[in-house]
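K.L.:
Pasting the structures in now, so scroll down.
Throughout, read-outs are computed from the coordinates displayed, never taken from laboratory work. Quantities reported herein were computed from a predicted structural model and do not represent experimental measurements. Cβ atoms are built from the backbone, for glycine too; each structure is taken alone.
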Structure P
Amino acid sequence: MQFGINTYLFSPRFTTESTSLFPLFKQWGYDGVEIALEEATDIDPVGVKRALDEHGLTCRSLCAVLGPGRDLRGTEPEQQAALRYLLALLELMPRLGNTVLIGPLYSAVGRADLVPPDEYQQQWETVATHLKVLAAKAEALDVTLALEPLNRYETDFINTCEQALRLIEEVGSPALKVHLDTFHMNLEEKDPAAAILRAGNRLGHVHASGSDRGTPGGDQINWDRIFLALKQVNYTGEVVIESFTPDVKVIAKAASIWRQVEPSPQAIAVEGLRFLQAKAQLHGI
């Protein structure tokens, strides 16, 4: 099993200069880097790919940043801004060696409202229409889109694996998969391991985060059942540690990160990786 680290834990806004983090990631034992990219123009893809290769790292996943102003179910300007941004990321992916674009690709993080069923259905149809455009582009580039269900405090749109799978079925593209995150599943799924089994071969990406958004392993998640489920569905993607600090203001507000949950970002990265590697080895993945 391959393990990656999301750059938001260390870099509020990733740029080409942020590749200075790569030697540390390699030293700690990571296989890959998941770049959270606010703008496609923030990096020189040639320079970033060179730095990845120099340090023996991959960047299999690119993390979309969908904050205020980018929303596939928002106002017309918000929808168009999100489309332009996501299409630009898709164009960038082959140059970085990415295979999957991940995140809550359907909406801005932090938008959570109780809306009437007819309004929700209208939003659903709007998002599905846009995802068909994005999925067609992904198919042409031979990459994947993975939709991440978020907890109820961060979105009212897609909270569970079952909802994500319904949207994927409606879009009807093999380029569209589901992205599951242990933190969100701990809040929204009756049984996170069962959600992984339900996703099956449509599981495109996995985020590992503690139940308090801290270090995997220092929490109440049943990690043995998570790994057994990943083994059962023959998951071959990366497991990426994702956590945040209050330093990333936009994400901190949207995700309600008000305090330091661990001593340091390094503690999350190092201790979390050690724990996940041990679990993978124990379960023979």
Structure Q
Amino acid sequence: MMRIPFGVSRFDSQIGGGAPEGSVVLLAGSAGAGAREFLYTSAVFNGLLQNDLDLFDLHYGSLSREAEPPSEVHYVSFSSSRADVRREISFSMEEEIVDAGLGGVTFHDLSAEYFQLSPVPREWYVDGPRSLSDLGAQDERRTVIQAFADYLDEHATDSLVVVDSLTDLLGDEQHERPWSDVVYLLKGLRKAAREWGGLVLLHLSRDAVTETEFGELMSSVDGTIQFGWETGGNERVRSMFVQEFRGVLSQLEEEDIVRFETEIHEAGFDVSNVRKIR
């Protein structure tokens, strides 16, 4: 089975080049622990594969023989504009890498569908003047989940799709989006991803869900990678571990790898140390 690179070099090398094609992966962590930076790094470095191979080779190195780059890279946001996302990424990555990497990424903003039933003024989330067709679409009140599914149906085949952030869809029953809809969305997404190939990454703020809810989400996807903080002496260290992941966890267990110490530097998210069972 071919692998789709995450774009995090030392992690990809430990798992045979990346994630098995057709995977849906949950990236869950507390604030600042690295889940969002992992998502950004995946988008940017796979974008470099599309747009600037020299810069990719300089900061990532060579792809594994089992790895195959996605045909396209898509960044989907429910509540942020491309400019907002670029600004956030630039806080953790060098400008040259960000500019070149995002040049290979297609951005899709679902703010119009996300906010349409809320009291938020339309001018806050819609850029530029609205056309008659836009107004007609708004009258149809296509839900954000429908809009998300339509976009994936059109673009997800053989692609990397990073989703920022699944948290936006949670706890929002006043907008006619019960918890069960989110669970069914992930289960349907996992089934469809088998046909699409490629890789779908979903960011989740761990503090936004209960243990039971988190368990339901994990059982609805192919893999879950958790990010957290560890305290040792006078330092706090970011860490990452693979909780569940078909075709990946077994490889880590064979190598006795239990946890990755991580860091964030000018080239984004990276693995600084591999912790093994002793």
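K.L.:
Work out FRET efficiency 1/(1 + (r/R0)^6) of positions 209 and 265 (r between Cβ atoms, R0 = 30 Å, to 0.05) for each of structures P, Q, then name the structure with the largest result.
P.N.:
P
K.L.:
Out of P, Q, which one gives -13500 for helix-only ellipticity at 222 nm (-39500 (n - 2.57) for each DSSP H run of 4 or more, over all residues; to 500) as computed from the coordinates?
P.N.:
Computed on structure P.
K.L.:
Ranked by mean projected area of the Cα convex hull in nm², which of P, Q sits at the highest value?
P.N.:
Top value of mean projected area of the Cα convex hull in nm² goes to structure Q.
K.L.:
Quick one: mean count of other Cβ atoms within 10 Å over residues 33-40 came out at 21.9 when computed from one of P, Q, so which one is it?
P.N.:
The read-out comes from structure P.
K.L.:
Further question on the same structure: For structures P, Q, calculate mean count of other Cβ atoms within 10 Å over residues 49-56 and state which one comes out highest.
P.N.:
Q
K.L.:
Follow-up. When you work out mean count of other Cβ atoms within 10 Å over residues 89-96 for each of the structures P, Q, which one comes out largest?
P.N.:
Greatest value across P, Q: structure P.
K.L.:
Now, a different point. Comparing relative contact order in percent (Cα under 8 Å, 6 or more apart) across P, Q, which structure shows the greatest value?
P.N.:
Structure Q gives the largest value of relative contact order in percent (Cα under 8 Å, 6 or more apart) among P, Q.
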